[in-house]
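We did not get these values from a lab; they are worked out from the coordinates using the rules stated. Since the structure is predicted, the reported quantities are computational estimates derived from the model, not experimental observations. Cβ atoms are built from the backbone, for glycine too; each structure is taken alone.
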Structure I
Amino acid sequence: MASRESVSVPLLAELIPGGVKPGAMLLVEFDPESQWFAVATTLVARYFQQNRHVCYLAMARSPEDVKRCVSEIGVDIPAAEKSGRLVVEDWYSATLTGGRLETANAQGGMFEPIQGGLRVRSLKVADLSVEWLKTTKVGPQAYDIVDHWPVGSMIVVESFSGILRFNEEKPFVEWMESRVNPEERKRKSITLQGFVRGIHSDWLYKRMESASDGVIDIRVMERGEETKNLLRVRSLKGQPHDSRWHEIEIKSNGEANLVESKADERAKLRFDQN
């Protein structure tokens with residue numbers, strides 16, 4: 001049975017009727033040509049509109065692109081950032097310079113405060129591990145407001161596959177299992193971690209699946225003469241859930257919705273008639 005603290009997550013509410021427990025780590029494995037980015041920004045916008053705190057780690061596109069997409073779904077970005085409930089972190093800029101950004105200040109830290117969030121200056125696991133260990137010992141910096149957010153806040157990681165361009169898989173997984181995941185569980189965030197499907201080793205996917213509380217698949221499949229984007233909750237440890245495929249529909253403003261299949265509609269009609 002789900003905890004009384006469980007949170008209803010946009011898009012996933014009907015698939016996980018008991019809600020998602022704070023501290024849950026959900027792995028998202030997505031086809032590179034899928035609509036995961038639209039799903040991710042929709043989650044951010046809708047969660048914020050529920051008067052909750054949400055952080056987006058931009059890794060495959062610029063923070064400006066992310067904010068534009070969230071804005072088009074109906075969020076006033078300047079007001080949202082001023083409220084302290086929306087943060088977009090820039091993990092993207094370092095992907096354009098070999099995994100590290102140069103700094104004019106020799107004493108410059110790993111994280112640089114920017115408008116509405118922070119910028120990560122290195123994507124190298126060796127650097128990230130040192131910074132995570134430092135935070136564990138001395139506590140979070142004042143500019144890292146996410147560490148002070150309430151239970152049930154959401155963290156959406158666009159694509160950790162961007163970091164894996166600059167790191168070997170084994171040290172990356174060690175960093176995730178020994179630093180990142182324990183910290184997110186401790187502060188009881190709900191975290192969705194994106195990985196591009198089919199480009200890493202089976203070992204990495206299995207290790208990440210084992211370390212996660214649930215797995216969400218977003219795929220592009222041929223259905224008749226059409227190509228459709230589909231989402232399912234493949235697994236959710238210790239909770240009932242709908243594991244069937246659901247089609248993703250994209251509105252003109254870029255917002256994602258899950259639509260019922262014809263089979264689902266017919267089944268509901270038969271139920272109502274009986």
Structure II
Amino acid sequence: MVSLNSPREAAAWCDRQRQAGLQLGFVPTMGGLHDGHLSLLEQSRAQCDVSCASIFLNPLQFNDPADLATYPGDFDQDLARLAQAGCAMVFTGTLAQFFPEVEEERDIPRLSPGPAGKGLEGRYRPGHLEGVVTIVDRLFRTVGPCHAYFGEKDFQQTLVVRDLAERLRPCGTRINVVVCPVIRGPSGLALSSRNQRLGVRQRATAAKIHQALQCARTAWRNDRVRTPEALESRMRAALAHPEIVIEYASIREETRWTEHRPAGKLSRPRALIAVYIDNIRLIDTLLL
């Protein structure tokens with residue numbers, strides 16, 4: 001596996017692959033790799049001729065400095081896992097390398113996440129999605145035309161990234177965003193880098209997140225509960241626990257995402273949850 005510390009060198013490597021007639025797959029990460037990340041790489045390798053990844057802990061998307069400071073990661077271990085999984089190239093960089101046109105981080109122009117960024121993560125993590133789309137724009141411009149793989153767990157983020165990909169098409173950067181299923185542990189807990197901060201008791205508590213999502217799915221499929229308010233009430237009841245602080249437990253209609261309370265019949269309702277357990281923020285989602 002080729003390991004590069006320069007976005008410019010990574011761009012040249014990607015150009016050489018396309019010039020050789022190879023279809024390129026790309027998995028962007030912030031490090032702290034787990035089996036969920038590797039499932040994205042596995043999908044990329046199944047669909048593309050050659051696959052690359054990035055490791056960059058992006059400070060622009062952290063609205064809480066303490067969250068950034070405690071974000072798990074072991075760069076050497078991440079490199080070893082990518083190499084073992086068949087990644088052909090991994091690159092990293094600095095903000096100065098990704099944004100050479102500015103002198104200070106505060107001068108980096110934040111891109112808008114668009115309509116999909118309203119509510120939920122956009123409400124509870126001010127500036128987060130702006131930071132995501134700003135760095136993903138540079139990652140996409142570095143790698144160039146490719147299939148890019150993202151996890152469904154960060155569902156709102158995938159909508160924002162898809163909107164970004166559409167905005168880049170007129171510039172000649174054609175990105176096909178592929179959203180891959182959530183990978184879960186035995187208890188149903190969605191894999192996340194932040195799970196590394198959970199103790200045994202906290203992991204047991206965190207299992208209630210998936211239980212709440214399943215509760216909403218059962219209510220939708222078996223009990224024919226059809227209003228967002230009633231489905232959200234079921235989730236909140238299932239999440240009730242002294243160690244869980246609920247940020248949101250929301251039902252959104254995928255085809256009318258920007259409507260917080262979609263009028264009319266729900267066709268593709270999606271449950272989304274964000275909670276804190278001992279100051280560790282966890283999110284999850286399930287299509288009902």
Structure III
Amino acid sequence: MTSANRWRDALEGGAPQIGMWIASGNAYTAEICAGSGVDWLMLDQEHVPNDLRSTLAQMQAVAAYPVEVLVRPASGDPVVIKQLLDVGVTNLIVPMVESAEQAAALVASTRYPPNGIRGVGSALARASRWNRISDYLNIADDSISLTVQVESVAGLDALKDIASTPGVDAVFIGPADLAASMGHLGRPQHPEVIAAVEQAVSDIAACGTAAGVNAFDEPIARRYLAAGARFVLVGADVTILARGSEALARRYRTTGDTSPNTSI
């Protein structure tokens with residue numbers, strides 16, 4: 001049985017969802033990645049020069065492609081969440097969640113009263129197609145998925161309560177911040193961090209909630225998938241460009257070949 005949200009359905013399906021982080025902040029790159037064959041994209045506002053307008057432009061650019069889109073605001077500010085929902089975001093991933101109370105407050109931010117605190121402005125909003133979706137107010141709550149990001153020792157301590165919070169569809173583990181919280185700053189591949197992530201994935205799944213994580217190192221990504229992760233970020237547009245351009249420059253500096261094949 002399908003729900004009102006395609007991402008939620010995908011998480012409950014058979015295959016794990018493989019995704020890319022879009023950190024370039026521009027619609028052109030987002031569209032290139034949308035046609036790559038990945039299952040999902042994360043449009044980031046936390047560590048990326050994205051605002052509401054640039055995020056909207058990327059959403060519009062990728063809308064024609066068979067890819068799911070999650071948007072990560074810089075924080076769980078309910079005003080920011082309201083704006084993102086009104087421009088048509090249906091899948092949120094919110095960083096730095098450390099308690100069930102915080103998770104419940106985020107759920108409330110995605111729901112209209114009396115079930116939550118989302119402001120009612122659908123007549124002005126892209127989400128309702130400016131009231132061309134006549135029953136938007138009645139279906140909106142069910143059409144939105146919420147993923148909360150746990151990335152600290154405090155979050156791990158409250159993990160089962162967070163994952164069991166009604167309205168939380170998924171929990172995403174952030175290894176970089178978790179590593180820092182565990183005393184391993186800059187070392188998300190430290191064995192203690194990997195073990196903590198694998199245990200977290202197992203604990204989340206035991207609560208009946210989908211677990212996700214990011215891992216750009218393929219062997220580690222496959223470990224997390226084997227542990228039960230339902231969705232994994234396996235790369236980012238900016239890192240692919242950075243490492244690819246470095247490899248290109250290094251190849252020609254090493255070989256001294258000044259006559260590459262320039263055909264496209």
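Each of I, II, III could give FRET efficiency 1/(1 + (r/R0)^6) of positions 94 and 222 (r between Cβ atoms, R0 = 30 Å, to 0.05), but the derived value 0.05 comes from II. From I, II, III, which structure was Rg/Rh (Cα atoms, Kirkwood Rh), for residues 118-237 alone = 1.11 calculated on? Only one of I, II, III returns 1.11 for Rg/Rh (Cα atoms, Kirkwood Rh), for residues 118-237 alone, namely III.
If Cα extents along the principal axes in Å comes out at 71, 42, 38 when worked out from the coordinates, which of I, II, III was used? Mind dumping the intermediate values first?
On the way: I: 71, 42, 38; II: 55, 42, 40; III: 68, 43, 33.
Structure of origin is I.
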